[in-house]
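Derivation of every value follows stated rules applied to the coordinates shown; laboratory data play no part. Bear in mind the structure is a predicted one, so any value in this text is a computation, not a measurement. Cβ atoms are built from the backbone, for glycine too; each structure is taken alone.
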Structure 1
Amino acid sequence: MANWNDPQLDKSGFGASPRLNGETIGRTTYDQGLRRYMLSIYNYMASGILLSGVVALLFAASGMAEQVMVTPLRWLIALAPLGFVFAMSFGVQRMQTSTLQILFWAFSVAMGLSLSSIFLVYTGPSIATTFFATAAAFAGLSLVGYTTRKDLSAMGSFLIMGVFGILAAMVINIFLHSNGLALAISILGVLIFAGLTAWDTQRLKNQYGQVAGTEWAGKTVIMGALSLYLDFINLFMFLLNFLGNRR
């Protein structure tokens, strides 16, 4: 059974015809299928981000975010997206594609509620500026991951370890309240998630040869969209620490 997070693929030598699930097919057919597959991932990711943005804006504009974020419910709102990520990641093998779709949209709504807090901290224009800067950076980094001939798989484990390092540093800084450590975390966060954007894009592209035409294709699209969504949002949040103007 295929593993949605397995970066390996059925590779062919330079100049050889591409192989899809062990069968040799024409280059044009393979490329057309690959473009549809990647477009589906980007469409899901973009739709999820749009849904989160609308939910965040409405929740903040209604005044409910300001009321809820000073109560213990803020912890439920903050941790709910993480729960959806764990549920999807660990349950992907036994879940149907339709179940993953529902969880992805639920995750996007939960993430929107969580992100509503940024409207209480930063000005609207600076949030918009940072969002478009993130979108431009993400597009460029994803293009690099899609087009480069260099194998980026070796840096994947290093970057993921970096994510855990950042999380540990963020927890420590809750108690230290160090501005210098916060700045270092933001800088490293931007660099790590920039690398993960390119790495995830190449990983998803390489998976196409394994999952196309199988029951895993739909699942890989959803989980791929989730990965890129997380790359985008984390890149956005770390950049917001630099570009955002506080109220």
Structure 2
Amino acid sequence: MIANGPRLRGSGGYYSGPWLIGEIPDRVLLKIGEQIVHRLAIGHADITGDDFGTIFANAVDGIHRESPLGVADVIANGTAWSVKTIKHKTPGGQSSVRLISGRNSPDFSLGISDPRKNPKDTGHAVLSIWNKRINESLGHHDELRIAILIRNMTDRTFCLFEQPATLFPADDYHWQFNENGNLEGHEKTTGVHCFTWQPHGSQFTIIRSVPGSARQFSINRNVPLVGVDHVLRLVRFNKDWIKIG
């Protein structure tokens, strides 16, 4: 299970970010909460990963990139974040989370056409692709972090945590295919399951520990829906705004 892992630039006493890594301030939680309330009020019952990218960027006064550079989704004053959100019934009660980290194809990237032939080589290839994306992001930003929002939109409860981006040394893990035909990476020293890679679709999943610094927050009011007519009145909409033909 991946915890903080080896730190990259921006750690170890030096940091360029807006706060010490993992010490997410109240003002950021408030801005995230405000934007979730807004989305609920206009009828959005859930938020996507792309939604959260925009929400987080607004909360840190940053920019949400339409096309991530490496794994960097959000940038602000030299700091970059890879941002993720996942659903769970109990956001504050999780010790670990599974994060889908996108398409990762050893065949396309490294010419491994038969991934089952040598699980070790395939696992090394999968991690090398991840590490290359991390290094690509760090080539353009002073610091790279990962921000994860665990959400329960029905109960309006949330957990947000942040970790340094991690390079994974390939030799630290043992690789084998499970009964479902997916490749699993286990830490050699502990046997802990850290990664899953699916040959079908080339989906790479990283299992991350939820740190003690994770911040919990909730929306403790029912959010009323704002009707379309009300919004149109607020913006002083006129039918002349619509040009037909």
Structure 3
Amino acid sequence: MYTTLNYSPNFEIKKRKAKQIKFIIFHYTGMQKESLAIERLTNIKSKVSCHYFIKYNGEIISMVPDLYEAWHAGVSSWKNFKLLNKQSIGIEISNPGHEYNYKKFSKKQIKSLLKLNQFLIKKYKINQKYFLGHSDIAPYRKKDPGEKFPWKYFAKFGIGKWHSLSKKILLKSRKKEINFVEKKFFFNNLSRIGYSIKKPPKLKRDKFLSFITSAFQRRFRQELIDGKIDQECLLISQNLANKLN
């Protein structure tokens, strides 16, 4: 697999073992210009980096070798894992993000991502359920890679999980209210899927729950992100919780 090299100085010096790599985390750059994003990820002062960078034209840049811990996930958690830099490979995809006119990922980017991830699956035996977005592991801080990331398409190739519910059933359930007990079921399902439902100290509970719900919707119900739990969200969460456990 062809990649160009543009190494970042932002990584942990201690090498890790290949078997420690369990997750692939997708990010978008969230910057107006691709060149500025590359500059930031390779600047020692920024203290951020990634293993791979996917340019808008599909070119793959290798920034940190796989067996070194890049600084891409920050404060993060999934299931019993905390601070996921240690166990993950971070992939940054060039995209202006929600702050700068968020747009669809290019066909060339999708093609390169598919090729790269198939290579990583083979090399590190990555489990399908351990392909995550930054917003999955840090829902109250991050929105990337966002609702335009083609999770459903990638799931066909073993890159991330998707539910098995028909569109017809889901549309019937959309915006239908749920009761207090069903809300508890929903958050229990999210916990079973892997989301951390432990509230950070400075955040109000309602706000935090809305952030997690939005992160779940960005990933699994991409047509409507409103932070509100309805019957559709409950059905999807139940389907996934059963699949992933």
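Brief remarks follow.
- When percent of Cα pairs over 16 Å apart, for residues 94-173 alone is worked out for each of 1, 2, 3, structure 1 gives the greatest result.
- Among 1, 2, 3, which structure scores highest (criterion: distance in nm of label points 7 Å out along Cα→Cβ at positions 166 and 206): 3
- Test item: relative contact order in percent (Cα under 8 Å, 6 or more apart) calculated as 20, pick one of 1, 2, 3: 3
- helix-only ellipticity at 222 nm (-39500 (n - 2.57) for each DSSP H run of 4 or more, over all residues; to 500) from the coordinates reads -27000; which among 1, 2, 3: 1
- Structures 1, 2, 3 were shown, and distance in nm of label points 7 Å out along Cα→Cβ at positions 86 and 110 at 3.7 was computed from 3.
- Looking across 1, 2, 3, the calculation of Cα Rg over 2.2 N^0.38 Å that yields 1.07 traces back to 1.
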